[in-house]
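Structures are listed in the sections that come next.
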Structure 1
Amino acid sequence: MVGVSLNENRPSYFVGRYLRLKGYRVLPVNPAYAGRQGFGAPVVASLKDLAGEPVDMVDIFRRSDQAGAVVDEALEHLLDSGLRTIWMQIGVINEAAAERARAAGLDVIMNHCPKIEYQRLFGELRWAGFNTRVISSRL
């Protein structure tokens, strides 16, 4: 997660904590917190610090105009790590960066949140009364 915060009141903290509680390995990236612990892993300053780590997805919590640099760094340092997906959070849209990632063979998701999508697909949003547009026989 690039741009993750360790401030418990920030949306990026909610997402990282939630994904960790669901069993995902969250590797926090934020130079402001480098060296500290977050979500069971050390916070690193940049994606290049994760070179050699298995990374399946890069979740970008940065402004749209900064997403391109994050994608370029991921393409430079993480393609050999098993990277398959670039995920840009709600409000983060950068078509040029998305095209570069797609050209490298990656899946790209923009303007969505993995926490919300997980909750929607696995029925957790229904508990709060949201219409998720997913039909299920599970209670």
Structure 2
Amino acid sequence: MHDLAKFFPPKKLLKIAKEAKLEVDEICLKSPHLIHADISAVVAQQEFGVKDPKILDAIANHTLGIPGMGKLSCVVFVADALEPNRGDNAELNAMRDTAKRNLYKCVQQTSDYSLKYLVSQQKIIHPRTILTRNWALTKAKNI
């Protein structure tokens, strides 16, 4: 359910966000695809009757993450980034191994991996990605 809105056109994403009274910042206005996770949570709730807040949070935060997210959200965040169709290279495989030992360390590594990609492609970086990375780094060190 985390990608229910992944292929919605930008106008539809923004329309649903407005109807659901979701806050859409300037970065998401310019790149509406970034809110597909939040919109997927709205669709899961409205169209499929999902009510569990932990499940809805996991759906909503699977792309950008959010500081303080629960374990289910962390698992979905990591699983989305590391699922087999994402590739089979040494870095991804190392992160998959880390996920088995330290979930928060893997959230940090997953964020780092995304940041490296975004920088290499000269893409805009949403601040939540950085905030999620820093939160996970701190959390991983405290385990």
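Bear in mind that the values in this text are calculations on the coordinates, not laboratory data. The structure presented is a predicted model; accordingly, all values stated were derived computationally and were not measured. Cβ atoms are built from the backbone, for glycine too; each structure is taken alone.
Observations, loosely collected:
- Origin of the value 1.0, where distance in nm of label points 7 Å out along Cα→Cβ at positions 71 and 103 was derived from one of 1, 2: 1
- Mean count of other Cβ atoms within 10 Å over residues 47-54 derived as 15.5 - corresponding label from 1, 2: 1
- Origin of the derived value 1.9 (distance in nm of label points 7 Å out along Cα→Cβ at positions 63 and 79; candidates 1, 2): 2
- Read-out distance in nm of label points 7 Å out along Cα→Cβ at positions 15 and 55, computed value 1.5, structure in 1, 2: 1
- At a computed -9000 (helix-only ellipticity at 222 nm (-39500 (n - 2.57) for each DSSP H run of 4 or more, over all residues; to 500)), which of 1, 2: 1
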